[in-house]
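Right after this note come the structures.
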Structure I
Amino acid sequence: MSDPVDNHAAPLDASVDALSDVLDLIHLRGEGLTVVGAVGGADVRHGAGERVVHLVEEGPVELVVDAGARLRLGKGDMALLATGAEHRLRVVERDGSWMSGRFLVEESAASPLLAALPRVIVLRGSEPGLEWLPLSAGLLAAEIADPSAGSRAMASRLLDLLFIKALRAWSDTDGAGGSPGWLTAALDRSLGPALWAIHRHPEQPWSVEELAGLASLSRAAFAARFTRLAGDPPARYLARLRLARAADRIATTTEPVGAIGRALGYESEAAFSRAFAREYGTAPRDWRAARNGSAWPG
């Protein structure tokens with residue numbers, strides 16, 4: 001008899017899981033892929049609030065962010081503007097072209113999270129370790145040139161991939177350490193086990209000692225590292241995560257407010273409502289009423 005096939009798959013690293021949870025929370029979705037062609041000297045503008053990625057097919061192209069920093073992008077380069085910074089693209093020498101894709105998110109959850117990022121993340125297609133970039137760009141270009149069944153879904157998934165890959169590349173640079181926030185902490189491997197636990201079970205009354213043990217750090221070292229990278233102490237991070245999850249459920253489900261609060265660790269609806277109002281400036285029921293009057297992709 002032949003040996004049984006081992007179908008056991010090793011679990012994903014906890015720090016990757018923490019980032020996945022955060023991206024699930026903001027409802028990231030790539031959409032609206034287009035090809036732009038422009039003659040030398042022409043400007044293509046993007047207003048504030050547009051979260052987009054640009055992949056240069058023919059260049060060079062000049063990227064001007066917030067009427068300030070000027071960056072030159074060559075063929076094969078990518079620029080991610082995840083914070084929604086106003087910017088424009090300009091062909092500086094000869095005719096140029098690029099692909100642009102936009103990202104939809106749930107703004108109430110995404111705004112504080114993505115604020116940790118720089119206004120623009122640039123990846124150079126010629127750099128070692130970025131072999132996935134021209135491959136992804138080629139797949140996107142093929143879907144645009146010859147669309148068929150599933151092309152829209154394919155493009156959406158590829159845009160999501162580019163977004164995540166850009167975050168990882170940014171995390172690997174020294175620049176990431178100077179921007180505290182939820183995302184910076186989620187990308188830190190040493191905090192991965194603790195963040196995985198918090199994100200998987202935000203309803204639990206996690207103590208600093210418990211989380212430090214998961215991270216294999218002393219209480220003081222864990223608290224200091226967590227606060228430096230996340231921008232909040234562990235207890236405040238947990239509270240904000242609970243409320244962000246609650247806001248998402250209030251906006252996207254018909255669950256009773258009190259049940260949502262209890263599911264996320266609050267002892268009473270009154271305690272939950274007070275905490276929610278402090279964070280979002282309005283009571284949970286008013287939040288639900290306001291959100292039901294506006295559209296966003298769920």
Structure II
Amino acid sequence: MKILVVGAGATGGYFGALLARAGRDVTFLVRPRRAAVLRERGLRLTGSGEDEVLTPRLVTADRLTQPYDLVLLSVKSTALEQAVEDLAPAVGPGTAIVPLLNGLRHLDVLNGRFGKEAVLGGVAKVITTLNDEGDIVRLAPLAVLALGEQDGGASARTEEIRTVLAGAGIDASVSPDILASMWHKWVFITTLSTVTCLMRGEVGDVVAVPGGSGIGPAVLAEGAAVAAAAGYPVPESERDLTTALVTRAGSTFASSMYRDVVSGFPTEVEHVFGDLTARARALAVPTPLLDLATAHLRVHQHRVGARR
């Protein structure tokens with residue numbers, strides 16, 4: 001199976017590195033600047049007991065000329081439109097695209113460009129980041145990937161992809177309802193990001209102040225209400241897990257969006273928050289805390305844009 005990983009950041013870079021380490025036929029589609037870093041330093045994995053340097057096969061958009069069997073799309077939503085154009089030559093009649101973005105808006109973009117039959121749903125849960133040198137730092141053991149047909153159910157191609165991923169040491173599964181899985185992660189991400197971005201602190205910092213332990217559950221209730229109204233209720237077990245994570249005393253847990261905010265980087269506010277709150281309005285679900293977080297992140301985005 002010829003695999004193209006679009007993006008070699010914290011998520012795509014990590015899963016792509018596992019595929020490369022296992023000897024899979026994997027190529028990374030990267031921007032010229034990232035390609036220069038990877039050619040100089042290699043693809044480096046550190047943290048959680050990992051310390052490895054790989055020499056990845058790289059390609060830039062101007063040199064992409066052939067179709068691939070599998071495309072793992074892992075870019076920031078702000079780079080989605082350009083990534084779609086860049087990867088187009090890699091999509092042939094039998095190509096399967098597995099996007100690993102948060103939210104759901106990207107499915108509309110990909111379906112419109114390549115056709116729904118080429119696009120699977122995907123959910124990645126991995127706690128990684130890039131350090132100042134561009135190395136991938138694994139911050140916690142969690143690293144799983146789920147995929148599935150947009151219409152639900154398993155298929156020969158999803159099982160084939162799962163087998164290839166699992167054979168490379170990736171904890172991969174086929175979800176019987178991938179859209180539900182994507183909704184549930186969306187609720188989790190917006191809950192954690194609201195707590196940490198709005199309060200400007202890690203979970204433990206928020207929980208340590210009077211009233212702080214109630215913020216996470218209140219935001220979770222809003223997001224879960226939107227998901228339920230859309231037809232994808234969050235299971236009680238997942239709600240309990242999220243509640244525990246956002247109310248844990250002393251926790252250093254924080255969202256990647258929080259790290260972007262404190263570093264002065266752009267965020268995925270429209271793709272993750274703007275789209276969710278717009279759906280909430282359409283479904284007549286009140287979301288005051290999510291609305292506040294959206295406004296807060298939009299102000300941050302405006303300030304970042306004004307400096308560039």
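Going by FRET efficiency 1/(1 + (r/R0)^6) of positions 117 and 245 (r between Cβ atoms, R0 = 41 Å, to 0.05), which of structures I, II comes out largest? For this comparison of FRET efficiency 1/(1 + (r/R0)^6) of positions 117 and 245 (r between Cβ atoms, R0 = 41 Å, to 0.05), the top structure is I. Here P(r) over Cα pairs in 20 Å bins from 0, in percent was derived from just one of the structures I, II, and that gives 33, 60, 7; the source is II. Going by distance in nm of label points 7 Å out along Cα→Cβ at positions 101 and 125, which of structures I, II comes out largest? Between I, II, the highest calculated value is found for II. One of I, II was used to calculate relative contact order in percent (Cα under 8 Å, 6 or more apart), giving 14; which? Only structure II yields this read-out.
If you rank structures I, II by Cα Rg over 2.2 N^0.38 Å, for residues 149-212 alone, which sits at the top with the largest value?
Top value of Cα Rg over 2.2 N^0.38 Å, for residues 149-212 alone goes to structure II.
Just so you know, all these numbers are worked out from the coordinates, no wet-lab data involved. Note that the structure is a prediction, hence the values are computed from the model and not measured. Cβ atoms are built from the backbone, for glycine too; each structure is taken alone.
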